[in-house]
Structure I
């Protein structure tokens, strides 16, 4: 019955967030809606099995008034499984502040985290089979 689930993040600037997610994850814009001032108010990004929606704060609050807030307060994290953990981390630390340094988890993964322009935490993980 269900086919997928896609996260829709409330963001201050869809344009800035699109740039961030294109740079970090290599996502591409597959659909977007411009605002009257020609900035984006909504975008869908995708690459391979990844997809993410970004929606401007006031636009999202207008659509879903229950989400109205003065300041964006992230309450979710994005958990992203990657290959080549060490290479990815080495590249990421030259471009972004590291929120959580690389560490081993009790469930057999290596992880580190960064944050996006609105404070959402992106945790990158790699599982190694022994």
Structure II
């Protein structure tokens, strides 16, 4: 005999599977947020985690109601930190400064490797001009 033998059984199975996975994601996000929050001391973090283990659904609901706004702020702040770090890293490994690029292009122009039009194009590109 099949476990799921009608359309409604399939519907309810998929609904509860989705709800379970969504609950797990919420629980993991709450745990991440608990450790990300620097305003909580170690004891409060331990209390939240103990309650999440023994009364998970109620604790998750209370946490989302009581600290949900802070979760969004901490997440946005962390996202900005990641963005700034990424931009700083890209700047550190990217090409040289515009003055260095123009100097290299001038050396190529003086050596006769490029024409004046190519030099002007490289200079505009280094300065960020579109023309």
Structure III
């Protein structure tokens, strides 16, 4: 089994943009294990796969990179539960906002359909 993977290989393996990986390196979120000083190629180890999976998972849950970075640096059971509880509250709030918007759209559709019943009101 190979020990090191190039940034391009990691990009393909994890379906993540190379620019994103470079940005993660720049902000110290996910750094390569080795950088070849002769050609500046970034190399990652298989041991880093879980960390990148965690970053992608938390990002998919809508967490900010700053929050993800904090979690990675302060890993604990209590921290992850707190992190998920906060994200759950944010998600619940977004769901309520979207339900409100959905209700407004449904009301408008109903109003327009009601108005269409009248022959002389064929224009919105």
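Taking Cα Rg over 2.2 N^0.38 Å, for residues 18-73 alone for each of I, II, III, which is largest?
Max of Cα Rg over 2.2 N^0.38 Å, for residues 18-73 alone: I.
Tell me which of I, II, III gives 18.3 when you compute Kirkwood radius over Cα pairs in Å.
III
Given a value of 4.6 for distance in nm of label points 7 Å out along Cα→Cβ at positions 58 and 106, calculated from one of I, II, III, which structure does it belong to?
I
One of I, II, III was used to calculate helix-only ellipticity at 222 nm (-39500 (n - 2.57) for each DSSP H run of 4 or more, over all residues; to 500), giving -28500; which?
II
Where a number appears in this text, it was derived from the coordinates with a stated rule and is not lab data. Keep in mind the model is a prediction, meaning the values are calculated, not measured. Cβ atoms are built from the backbone, for glycine too; each structure is taken alone.
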